[in-house]
Structure 1
């Protein structure tokens, strides 16, 4: 199988990790191993990335009792339920043939699993025929413990085309977000980004930037952005139950010292409260998180990446 498209290959070549990426990419395949199936069945959340009817990329959060998302075959998962009314991906997850990227992340164990494929509507939910299944290392994952279920909320509470001052503060305080990208006909992908609070810089009500920390050398996210600049971001409020979803355009900036950052332009904002979502404890930060520069203007990417130079890259 072709593990990478031209976008990922180009980034791998530019960074100088092509051989390593080929080795790491052998872990990508359509099969769901028993250990992955067992992991998925324990998760109360599933992040899904896809395009809405207008072509905008979004990342959304599905919630349910453990077992609501489970493997039903060697290359297929089933998900019970759907998204709350007003979620920008509610329509896409109710349409056969939607290309989706999913990620199940367990803050208790710092483990994650990604599965990308094609959606089929089923009674009471949907299924995904897997095309790519793989796991990532625990880098930059904050550890949390589950506490309680969120009370019923009003669903979507605000839509706009730019961040409010409160939303800007939430982004600056974030230690975790998820990013949905696509390679067009190559399908969708959902990935995780983590770091110390402040690692996502707010440049303006419609502009964000974050460093691209070293990861697994595959460059699936940056590779997708190299061929299609659409992206969707999801910022969860772990302790309060709220969600901040952003859709827009992103591009990678390469620094002269070899560092990288991603600049994101906000086009659409949805803020919501998800009823029934699990609330989590304050984080135990990953020991892999780089320190956040005192002066973010030193970015793109370089200062935050310097302690990790020579490690594998994502």
Structure 2
């Protein structure tokens, strides 16, 4: 009987190996378990009693089944991992696709708003400015581009009858008042949005955006308490009252070749880089204040003429109409 069990066990084991390789793992496991039972039992029968041999054979068969269960669990785990990996990749693709769609939609809105800035009506231009501000708020990577566009709009040539009086000019054909008022509203909107989009001083991890206001005409522009990167303020035409006080300028700042008819508030500012104030003229009937400014780098003043009331920055004084160091 022992020899018969050994033969059956060997045949079952060989059959199980073949079936495992080419057909069903479950059938192969059953054959291997039976083969282990028969082989171990037949091998032990001559030396131990039948019950002990069957018990040991059963343990061998159980070990084969346990190994099959472990293999199944490992296979199930690998399948789950692959499924999770595929799901993660699918989610990444969906996220990337959604981001691409949002970016493309923002690009389209940005281009349409740019086109509307040249519209013949002031209402369309105001709407375009608010659309650009909305893009900057919803898509932070566009903020610098939107600020550049707002600055570019403020650089557009503009004249208003109210600007002629402080300049003591009487042109042959002054601009139409109603028309000038409509476009003034658009410009005031651009100035307000410019200030709204810049981070306030004290904001955690505030991004310092650059401003290029070269050649801009500003009136009642309020950029106070704002963080600015590099500031180009060359050839400005300033009317009424304009405020830069309590600003933090992290990059170089240039206030050059500009004229001011009115008040210019530049007190309590902090300059982290070089600040240049040259070839500037502040006309009478106004106030210019540099009080309590902090300069971490050089402050250069050259050919700055002040006919207005001036409060010099720390370490400077007014000599006639010029700022000089104490």
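All of the numbers you see were taken from the coordinates with simple rules; none came from a lab. Please read all numbers here as calculations on a predicted model, not as lab measurements. Cβ atoms are built from the backbone, for glycine too; each structure is taken alone.
List of remarks:
- Structures 1, 2 were shown, and distance in nm of label points 7 Å out along Cα→Cβ at positions 118 and 270 at 4.2 was computed from 2.
- Which entry (1, 2) yields the derived value 15.2 for mean count of other Cβ atoms within 10 Å over residues 166-173: 1
- For Cα Rg over 2.2 N^0.38 Å computed as 0.92, the structure of 1, 2 it came from: 1
- Largest in relative contact order in percent (Cα under 8 Å, 6 or more apart) among the labelled structures 1, 2 is structure 1.
- When mean projected area of the Cα convex hull in nm², for residues 126-293 alone is calculated for each of structures 1, 2, structure 1 gives the greatest result.
- Given -18000 for helix-only ellipticity at 222 nm (-39500 (n - 2.57) for each DSSP H run of 4 or more, over all residues; to 500), calculated: source structure among 1, 2: 2
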